[in-house]
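Values quoted throughout were computed directly from the atomic coordinates according to the rules given, and no laboratory measurement underlies them. All figures in this text were calculated on a predicted structure; none of them were measured in a lab. Cβ atoms are built from the backbone, for glycine too; each structure is taken alone.
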Structure 1
Amino acid sequence: MATVLVLEDDAGSRDMLADYLSDNGHTVVTASCGREAILVAAAHRPQVVLLDLGLPGGIDGWEVARRLRGTAVLFATTGYVHDAAIRAAREDGCEQVFFKPLHLDAVLAAVSAVDVTTIR
């Protein structure tokens, strides 16, 4: 099982996703903004990061992806359903993009498939 950082500015969505992953055996830490995500990632060294791309404030999900690329497997979660957003997320290091509303089983399957022994 993986340690997963869930970055989501909407508290209800963040808690629902964190609870679902935790209930299915993963260790979950959370962040509500980009700055917090960088700090939480440094402290907890997650193997997987689920990051919302559209975040308020100075550091959006794309910037978080650029900063965490190579330290964890990155999956984007977004409501931006257009080719440019998908391409940008992949260019910034996201291996997969999940569209909102999230299909929790698909997210769980992707997170559970990560071989955490190869990270770090």
Structure 2
Amino acid sequence: MEAMWREAARRGGYYSSHLWVTVLALLYGTGLRRGELERLDMAAFDRVEGTLRIDGRKTGRERCVPLPEMVLRCLEAYLPRRHNQLEEAGSLGERALLVTRHGARLTGYAVSNGIRRCVKLSSESHR
């Protein structure tokens, strides 16, 4: 597991490394499903309360998830970089919490592929 976190932190550049550490922190720190993660908008994050509002698409009930300190720290480090990335891409209006280098919403497919790549690289580094 530690090797996978290291690989996430090494992902292709300044923005990508913060994005992938934040993705892992959100998944492991909150138990979010991939689709819930994909659908998160900035408005779902309450900095003051330290929570995320999760849509109830699968369960039929919206819920509020408290964020562990580690997840809050990752989000706080990621958000200024997100803003800079969106500014560079000309996409400041993007509502998604997690965005690609090109300023678009990070898809569930991209999340799966990114995590799969971190796992693969972490297992290769242990050989």
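Given a computed value of 0.75 for FRET efficiency 1/(1 + (r/R0)^6) of positions 51 and 99 (r between Cβ atoms, R0 = 25 Å, to 0.05), which structure among 1, 2 does it belong to?
2
For which of 1, 2 does helix-only ellipticity at 222 nm (-39500 (n - 2.57) for each DSSP H run of 4 or more, over all residues; to 500), calculated from the coordinates, equal -12500?
Matching structure: 1.
A value of 10.6, 32 was computed for Rg and Dmax of the Cα atoms in Å, for residues 67-106 alone; which of 1, 2 is the source structure?
2
Between structures 1, 2, where is percent of Cα pairs over 20 Å apart highest? If you can, show how the numbers build up before the last one.
Working: 1: 32; 2: 42.
Greatest value across 1, 2: structure 2.
Using relative contact order in percent (Cα under 8 Å, 6 or more apart) as the calculated read-out, with 24 as its value, let me know the right label among 1, 2.
1
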